[in-house]
1. Going by distance in nm of label points 7 Å out along Cα→Cβ at positions 134 and 198, which of structures I, II comes out largest?
2. The value 1.02 for Rg/Rh (Cα atoms, Kirkwood Rh), for residues 62-181 alone was derived from one model only; which of I, II is it?
3. Determine which structure produced the value 12.0 for mean count of other Cβ atoms within 10 Å over residues 150-157, calculated from the coordinates; the candidates are I, II.
4. Out of I, II, choose the structure whose coordinates give mean count of other Cβ atoms within 10 Å over residues 102-109 equal to 21.8 when calculated.
5. By the measure distance in nm of label points 7 Å out along Cα→Cβ at positions 94 and 166, tell me the structure among I, II with the highest figure.
6. Upon calculation of log10 I(q)/I(0) by the Debye sum over Cα atoms at q = 0.14 Å⁻¹, for residues 174-269 alone from the atomic coordinates, which of the structures I, II produces -0.84?
7. Where does the value 6.6 come from, among I, II, when distance in nm of label points 7 Å out along Cα→Cβ at positions 70 and 278 is the thing being computed?
Structure I
Amino acid sequence: MLLFAQKPMNNQQQKWGYLLVLSLIWGSSFILMKKALIGLTPIQLGALRMLITAVFLLLMGFKSLQQIKKRHWKYIAITAALGTFFPAFLFAFSIVKIDSSIASILNSFTPFNTFIFGALVFGFRFNRKQLTGILVGLIGTVILILKGAALNPTQNYWYAILILIASVGYAFNVNIVKKYLSDVSALAITTGNFLLLIIPAFLVLAFSGFFSSFEINTTTTSALGYVVVLSVVGTGIAKVLFNKLVHISTPVFSSSVTYLIPIVAVLWGSIDGEKLSAIQLLAAGVILAGVYLVNKKK
């Protein structure tokens with residue numbers, strides 16, 4: 001019988017497994033946001049996404065909140081704001097003006113910001129190989145951005161700044177989780193985040209006019225369906241997996257998932273009619289090389 005027993009995954013296998021699953025989930029999230037925005041405003045999308053995720057996580061992980069001590073709550077609050085609340089709205093507004101695939105590509109600046117702020121603010125040490133990998137990944141990202149701008153000259157790339165701001169928030173989030181919340185389970189951290197976001201998200205949704213002006217029709221019903229999938233899978237489950245990944249790896253490794261996300265997002269975008277070129281595929285290969293260098297063992 002023991003011959004047929006599966007060997008438990010070692011830490012390295014788990015890390016890469018989480019990285020792959022997260023890249024598939026979050027890579028698909030951008031097209032879901034794009035579809036949801038057909039029937040919702042960016043404000044409504046961001047607020048509904050947080051509320052639905054909060055309900056899902058509280059049903060699934062309410063008991064895990066017992067792990068959070070008094071000293072943890074301030075970091076839970078900071079990560080909720082920087083890693084979820086503000087990025088949810090920043091991404092929603094940006095995808096109205098630029099392609100979903102381009103938004104995912106811009107998010108690839110997260111590992112670079114994680115590296116910089118991790119070293120300057122949180123005192124984490126990174127080696128030269130990781131920096132080289134990040135720079136290689138950024139080269140691929142720049143190629144993708146420039147080619148995307150050439151293919152879509154009518155899009156407003158000033159909205160790209162919103163994605164860059166969100167990537168800074170993500171960078172602080174992953175470093176805080178690693179340094180101050182490593183003794184709290186991934187489920188507890190995520191559930192605590194969304195518990196704190198319920199009231200702010202509800203207030204934002206109320207002030208958006210959702211309860212007074214929202215009309216149920218084919219378009220809005222489809223939009224709500226996309227938000228539910230985005231919230232439960234793309235936010236709730238994915239956030240738990242990501243926090244688990246942060247616990248068992250380094251901040252740079254965890255944030256390098258944003259180098260893989262664009263590959264999935266660009267493929268979804270091309271299926272939806274967004275333009276994709278051979279140069280963009282080449283750039284995706286450069287990004288993968290960067291991820292390999294960041295995470296390659298000595």
Structure II
Amino acid sequence: MTITIKKWVYLFTLSIIWGSSYILIKKGLVGLTPLQLGSTRIVMTNVILMIFGRKQLRKIPKEAWKWIILTGFFGTFFPSYLFAFAETVIDSSVAAVLNGMTPLFTLILGLLFFNSNFKWMKIVGVLVGFGGTLILVSNEFTMRSGLSSWYAFLVMAATLCYSINVNLIKHKLQGVPALAIALGNFIAIVIPAFGVLLFTDFPWTKITSSPEVSSSIGYILILSLFGTALAKVMFNELVSISTAVFSISITYLLPIVAIAWGILDGEKFTLIQWLGCALILLGVYVITDKKRPKDQAS
């Protein structure tokens with residue numbers, strides 16, 4: 001397989017894997033509570049990464065561990081629970097589109113706290129993306145009433161966590177292998193996650209006797225194996241054989257996959273939601289650097 005074909009295969013495969021994560025969370029919530037789902041996902045992924053990547057731990061410098069711990073909580077721990085709670089109310093397709101705010105929040109935090117380069121077009125992109133988000137969030141308030149209308153903000157909180165995570169990795173963990181960071185992250189958060197699991201009245205006795213519980217655990221196992229462990233390895237390989245711009249193209253394909261799964265599962269995606277989705281993707285496109293790096297392959 002040539003590098004050109006390989007990178008396109010990786011791009012579409014990753015888009016399908018990550019775009020399917022939201023429907024897997026939705027299915028996992030049938031037999032598990034949000035706290036149980038988030039904790040199970042973290043524990044399972046930790047086991048998988050320990051099996052395949054434990055030798056990577058020696059590549060983490062001692063002084064980097066404080067940042068590894070922070071990125072573990074912001075990049076995985078908090079978002080795992082926030083998305084699970086959010087999808088108890090909002091559709092998986094809406095959650096996927098709102099997740100597109102991550103690059104926009106990353107830019108804002110980079111400008112405010114990490115001295116990233118200031119470009120007016122990127123500010124325009126942020127404003128356009130926020131416009132799309134406001135449309136989606138206002139639509140949730142129109143469709144729902146009371147406390148349930150605020151659940152879209154849980155997804156936005158998760159994307160803010162992802163943004164903090166990205167900036168910390170970029171500015172504080174340069175030179176540390178991605179697989180080592182991932183494994184270090186899960187080692188840092190697996191004990192708190194297991195502690196949460198112990199206090200959730202997990203249905204241990206129903207794992208084999210209850211079809212809802214067993215199928216939910218199956219969905220989370222698939223999510224942990226493919227959506228986290230395997231996907232991270234593939235994405236690292238994609239970055240190494242292509243440009244950063246090509247790799248970030250997943251941002252545009254992922255919501256399409258998630259929306260397709262949502263529609264197949266009976267979710268309705270209205271015209272106003274399509275407009276919000278289009279604005280978010282347009283905003284992400286505007287803020288993405290499109291200048292081809294001279295030292296990277298196309």
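1. Comparing I, II by distance in nm of label points 7 Å out along Cα→Cβ at positions 134 and 198, the maximum is at II.
2. Value 1.02 for Rg/Rh (Cα atoms, Kirkwood Rh), for residues 62-181 alone corresponds to II out of I, II.
3. Comparing all candidates, it corresponds to I.
4. Answer for the origin of the read-out: II.
5. II
6. Going label by label, the one that fits is II.
7. Values: I: 6.6; II: 4.0.
For distance in nm of label points 7 Å out along Cα→Cβ at positions 70 and 278, the value 6.6 is produced by structure I.
Coordinate-derived values only; no laboratory data. In this text the structure is predicted, and so the values were computed from the model without any measurement. Cβ atoms are built from the backbone, for glycine too; each structure is taken alone.
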